[in-house]
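Just so it is clear, none of the values below were taken in a lab; they were calculated from the coordinates. These numbers were taken from a predicted model, which means no experiment stands behind them. Cβ atoms are built from the backbone, for glycine too; each structure is taken alone.
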Structure I
Amino acid sequence: MRILLVDDHALFRDGVALLLRELDPVVQVWHAANLDEALAALAGGAGIELILLDFILPGIHGLPALEALRERHPGVPVVMLSSQEDQITVLRAIQLGAMGFIPKSASSDQMFDALRTVLAHGIYVPPLSLAGIALPKPARPRTSPAELGLTPRQTQVLRLILEGKPMKLIASELGLSHNTAKTHVSAVLRALAVTTRTQAIVAANRMGLVLGDEVA
């Protein structure tokens, strides 16, 4: 996996890069200290597959940076890294397209577990930030799309939903008509017992849902 790590503190970037390589020796990590460097890396043809984005960057706040990355590179999933982990901040980041949120205040073991979850195509959101959010609960916890009754194609759609991709891009990436993509999206949300993407992120996190590498 090719990961772009965007943070203005070089020491923190180096530490996270070491953790990533410990989790997966074949991980390739690109570094950027601000949004401009991040956009340059993404435009450089490196084939970045995941962005780990600091919430506060020099010159631009984390949420506008997130919006800019999602607008210009909607095909690349973004996970936020932040010393702020209040519920409003976390949910706003998810609403703007982040597929996860890792607090910098986490212990090394918690950070390790969070990064492992992300590398395994799971969703990580700090549990305390989600306290009090009411969602319909499934009959029992599910850990895979198959247990939710999702087909391989619907699992692909679920992955793209969680990555914040709009309906048009979901249809384009999977070679589907808009109506077919919409049908799959509706089926996925029903399976999660939710109605919005933000709720889908929270539900996937609570279930410990891991998508793996399913193909149609």
Structure II
Amino acid sequence: MAPTRSEAKALIRVLLAEDEAMTREAIAALLDLEPDISVVAQAENGTAALAAALEHRPDIVMLDVEMPDGGLVLLERLKKHCPTTRCVILTRHANPGALRRALKEGANGFIAKSTSAQVLSDVIRRVAEGDRYVDPYLAADALAEPSCPLSERELSILAEVSQTSTTGDIARKLHLANGTVRNYLSAILDKLNVRTRYEAAELARESGWI
């Protein structure tokens, strides 16, 4: 006879963070059919997800990378405040850049929402046991992308670029001279073949370089 949920030796406790209610509830219902997995909480945004993680201390947080007030910002907060909780990224629009950023921030799994329920539950088990999992098709795409042409210093400058930051702001933040920052930005635009620093920063983020 199969063990009941109460008899399961290692019940994996999951927090599901997803802003689309229908998707979240469907995934929760499917996972709750598994004898060794229990969805202990659900959240529709990053703030609620962090609060739920602090309250329930789940083994796994499955979070939507495009969720409001969530995604990689939430991943960073979870790693800081719930270091023993392992995180699996869910995404509808998987791309190599998002994969790189997620892994850099400490994600333990990266999976598309189109994945079957069986694969999803198997990934949860593997991650709970200490493994990492990345969608193989997405991993292949990431490996096929060209390498970053920018230096670490150039990337650190692009990471500070925003619609409100000035060259002086970036220089002060990185303890560089204004002229030095301008020279780096000029070189960055040439290397990436873009017109503005904002385009360069957006390209770098989409590619997962920063």
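Below is a table of values for the structure above.
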quantity: Entry that produces 16.6 once mean count of other Cβ atoms within 10 Å over residues 101-108 is calculated, selected from I, II; calculated: I
quantity: Structure from which 1.7 was derived, distance in nm of label points 7 Å out along Cα→Cβ at positions 45 and 85, options I, II; calculated: II
quantity: Comparison of I, II - label where distance in nm of label points 7 Å out along Cα→Cβ at positions 125 and 165 is highest; calculated: II
quantity: Per volume of the Cα convex hull per residue in Å³, the highest-valued of structures I, II; calculated: II
